[in-house]
1. One of I, II was used to compute FRET efficiency 1/(1 + (r/R0)^6) of positions 314 and 346 (r between Cβ atoms, R0 = 35 Å, to 0.05), and the answer was 0.30. Which one was it?
2. Compare relative contact order in percent (Cα under 8 Å, 6 or more apart) across structures I, II and report the one with the greatest value.
3. Which structure, out of I, II, was helix-only ellipticity at 222 nm (-39500 (n - 2.57) for each DSSP H run of 4 or more, over all residues; to 500) calculated from, if the result is -23000?
4. Computing percent of Cα pairs over 51 Å apart for each of I, II, which one ends up highest?
5. Between structures I, II, where is distance in nm of label points 7 Å out along Cα→Cβ at positions 106 and 354 highest?
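Where a number appears in this text, it was derived from the coordinates with a stated rule and is not lab data. Given the structure is predicted, the values throughout are model-derived calculations rather than measurements. Cβ atoms are built from the backbone, for glycine too; each structure is taken alone.
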Structure I
Amino acid sequence: MIKKTVTLLAVSCMMYSCATKTAKTENNPFLAEYQTPYGVPPFDQIKLGDYEPAFLQGIQQQNKAIQAIVESPDAPTFENTIVALENSSPILDRTSAIFYNLTDADTNDSLTALSMKLAPILSEHGDNITLNPGLFRRIKRVYEQRDSLHLTSEQGRLLEKTYKEFVRSGANLNTADQARLRDINKQLSTLGITFSNNVLNENNAFKLFVDKKKDLAGLPEWFCQSAAEEAKAAGQAGKWLFTLHNASRLPFLQYSANRPLREKIYTAYINRGNHGDKNDNKEVIRQIIQLRLEKAKLLGYNSFADFALDNTMAKTPAKALDLLNELWKYALPQASKEAAELQKLMDKEDKGEKLAAWDWWYYTEKLREIRFNLTEEDLKPYFQLENVRQGAFDVANKLYGIHIAPLAGIPVYEPDVKTFKVTDADSSLLGILYLDYFPRTGKSGGAWMSNYREQQDTIRPLICNVASFTKPVGDTPSLLTMDEVETLFHEFGHALHGLLSKCEYRSTSGTNVSRDFVELPSQINEHWAVEPQVLKMYAKHYQTGAVIPDSLIEKIRQQQTFNQGFTMTELLAAALLDMDLHTLTDVNEVKKLDVMAFEKEAMDKLHLIPEIAPRYRVTYFTHIVGGYAAGYYSYLWANVLDNDAFEAFKEHGIFDKHTADLFRHNILERGDSEDPMVLYKKFRGAEPSIQPMLRNLGLSH
């Protein structure tokens, strides 16, 4: 997953001038280039009080730059208009990169309150640029002359992106519609923060304390030990604490023999934001959907999905839905077969119980053991976090010749964060990598890649990967599940996309690509994680150092299509729910929308079986509140790309240098410098086929 910082363009800052005069800025680290090794953020110097003055002074700085562009007596050119705008906000770029990463990775009440305060200011800031008629006139003049400017493909792409961003932001609207658009954007800016904060509060609020050892039946010793430490830290020594964080919830559902407790933790998870209390998200998401639809209508689109997909590979909701519905025909029947198998397993226990959603992980693990003589516990000792991480690094070295080494003395915001220097085969600097892998109260769920500085021309990027993996317990290091292994490789694939970027402009570099293309580098990187040759590189027993045996590798290979009906069905259900919400076209209908009834109707229409819920339900679907609105289909779209792309490596060898060079030079280095399908065909030689994906998931007939 990608999390991008807020794009800030420009705004009149007159209303904030008094505040900036009195704000203390003498020692504010954001106001000048960082005087640190490699220009890394000085986290050890940054204080809460630095953010607001930096944002406000950054607005002033950018206003002056915008004013200079608009008032220039020279005719508009690519350099004095497009490039000048691109480079107009150094203070805001520095400040927002840190601020918005920390509000996701290490927030607290003060940061959350400040983000709510700043959101409408920054929303107006962006609107005042894109709705600046003088600035748009100059951009439009350059755009109209594009065919005679002899621009490079990247320059042409940046010009097109800039022009379309202004049009899509309302530059062509009349004054009344622009005023309404400003109001909508302000409301959306705070509603999104409210929604995400409610989900975080729900995650942190649920605490399942167990005080009887018999209720731990089935749970592995390492997991019980971890839960005991969590309970002790919560002031309940002698008990065991389980939470909704992935590293706690999923093992509990997978191993706990206590069915009522499985139901309790599962039910709490799928009802986040749906309790009618201060953290309830039903009205929040309804308002978001309504305002997005109003925005799309103002801009001339039939639905928000039409607006959102207009600048993606899919181009239209219909094309995205074609893919989702085609996959649904394969996934749901397979999931139904899997449910029947699990029910048979339950029937053998002669308890008269019917398979429910909270049973799926538990009986899937039992079936895995029966069918493959394999459990997650057999694999975890070979997946020590540090070894898996090194495995991902070694794969990148073999593919692209890059080197990744620990880097000491770099300031970090949390002691758990590790830093690395990334260099190319010729020892030139590619960037600095931050890895933040363990859960904490102030961290959002899931895993993502972002950056503290974008690659631009000779400026090298500062990239971060954030996740919530299983923490070390006592003398036992962090041992990952197979899913966590693949997540680590996935996010590192995003990191490679950022680190290897070789673009001239920030807005076209790295992961600044369409949502349905951005997951290609991450998802293809997952393929190497389970290749036998790669497993032997990193999968070593944490106690003995023994390399994972061939017998276990073969079992991993055999079970790669296991439970894929479930996995694809819950993912597709979420993607289709997202699309259903964002293809609504009647604003009055949305004003009366009961989002839970809508979700049920959407799932009933798909004939989704009751043993499976969408991976994300409406009240905690943070992806679509963030950057994946009408875009959750992107993971499936990119799945077609990554499976087809990995076929090239399988055809020529998974470490074939020529194939790796083609992928690096045409995908990883190029960012959004050309149309993504053009870049893909330069790598692969043809458009992608869906067949490798269906075959690899075991869903083809």
Structure II
Amino acid sequence: MRGGSIITEMEKRSRLILLSYVLLIFLLCPFADAYFKEVHVLIQAGRYTDANNKLEALAESAKDIAVKSWCYYQIGEIHYNYTHQYTRASETYDKILKLEKMGLAAEEIFLAIIKIGDVHSRMGNYQDAIETYDRLIKLAPASHFVHKTGLQKIRDINNALSDLREQQRIAIQYKGTPLAAIAQFQIAELYRNHSQLNQPEKAIEKYESLLESHPDDIMAPEARWRIAYLWHTVLNQSALAMATYRKVIEDYPTSNFAAEALFQMANIHRTSEKYSLAIPIFEKLKQRYPNFWNMHAVLYWTGICYEKTLNNPKAIQVFKTFLHAYLPQLDPGYLGQISMHNKSISDVQIQIKKKIEELTEQMSATELERLNKARADRDFSEALSIARHLIATSPHTPQAEQAAAQLPTLQQLTAIENLREKLRDQNLVPIEAARARLQIGTIYERKPLQDYPKAIEAYQKVFKHHADLTHSAEALYRSGLIYTEQLSTPNEAIQTYKKVIETHPNTLQAMMANFQLGELYRELHRYNEALQAYETTIGYPERDRYLAGGYKDSFADRAQFRIGRVHYDDRRYNEARFVFEAFIQNRTQSPRLAAAYVYLAAICENQGENAQAAYFYERAESQLKDNAIQMTMLVEEASALGKLQISADPDTVMRFIKENRKRLGPAKTGPTQ
């Protein structure tokens, strides 16, 4: 989960086109620029009626159709995004379409049609939305990106409606269980996403329903946060957003979403230029959640707020921490969180350095001594504060290098220290205690700590104190993964996975535990038990993960494929062949299609059917061409064949496939029946 508004590619391009028309308007109408600024101020102040009236007056008096179109678009956006009067929004966008006969640019017509379709979706009129997007498809040439956008929007709506029916079925079938909660959450997500059902008000209703029926579910914090985020970023209701963000913090203080809520509350004040109100919230976030994923943005925006309130010493201190402790390690993809997505790391460094004055005196050796003492005393919060200050004030010293090396560890240990302090609160409700203990385990698992025995110890406490909660299932499942992947103790892993299934059968974790049992049994050559575990996995409702290129992955997809591998490993080639052929036929969106074809080729070659094997290699090659998803899965799944002794190198893979085709001779024209 990450913050930020979602804008489709069509909207991005269309807005760029619209901006070019706005510039033209400014040249044609000397009052347009003043109108634009005045309307913006009115909207920011929540004076939507006044903004609407000014735009209507300008539209009526304007002679230029570009000016009229711009006014109608802004009025439509007010009703769509702020007042939520969707019928009025649709009527306003329709006025843009009537300008077509007057010579309005095709791009503006296309954008208006898309907005009308979006309004229909927002109102739940999906058939009308589909018909509107179909109109776009017919108007735009097939090579035009809006043509493809229309096709995609129709596919998205149909897929979402299909998914909605399936999730509704699951919610009814598994009523009262964690699986029903997952289905309810997925339903809300379908309504939330602009590219799916696009009904934020309906999404809020569904999230509220989930919270009412499953108040202690592991997804409850995210559901409450989603409600706040919708009020904030989609429905533009800041007061409701602030109240709901506070409820996230009050009800789920040990959840990661409490940190997200604080971040968004501070941003609401910051973007409305109430900097003095934003600062204490940012500072509270830094103190309570030191391992927050977006800490670089917290520091940057805190510095901006101090700068805006003319508190220069504090601004310098925060900017130095950002510049030296976070920016050097930052992935450039995260620069968007500080509104610098179009800049490089070096550009940002130059910009920040301009804000900073050099300190006159440094005491790096003393600061490092203090840091080491605080850590020895297990006062990790103080040690972390000293480390950050040392790195900021003495960035190029050996002492700062030592502090920087300790920084990630200190952040994690401080987070654990804070959670344990929370657990000492006698008034802490059981569900929050469970979340805190689970969070401690996950922190121990992650880099840089990777203290797996302590992680398991924390997870055991979750099971001991909160056996009836879904958090216990998650703790057991994660313990099983540690036993398997980190400690190489398969017997302990098997017992742990069985405990998940026994104590929490109708959970996502139970489904995943069955799959992991299948993996362990397969590696231990206990093939019949592996088959049973994989079959049980497939019996659960599928939870799809959508990949690039239209592929869908899931534990069921993996389990079905692994069944074929088990038969192959056990030399049951006829059974393996049947499974892989059924897999190809039934799972046309699987990322493992190329791997299935390679297995079939190996089986046919083993059975002396060289022409058939060549055909399957040919099919594998067609799947792999310029396809990173299929290539990755092939390397993961098919390297176990023995014939595919390769690294994850696409050229090597394709050479292997081509050489085998050539060696086997002409391919059959089609698969066996």
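1. Working: I: 0.30; II: 0.85.
Structure of origin is I.
2. Working: I: 16; II: 5.
Top value of relative contact order in percent (Cα under 8 Å, 6 or more apart), among I, II, belongs to structure I.
3. Values: I: -17500; II: -23000.
This value belongs to structure II.
4. Details: I: 9; II: 22.
Once percent of Cα pairs over 51 Å apart is worked out for each structure, II has the highest.
5. Working: I: 5.0; II: 4.2.
Looking at the calculated values, the largest one is I.
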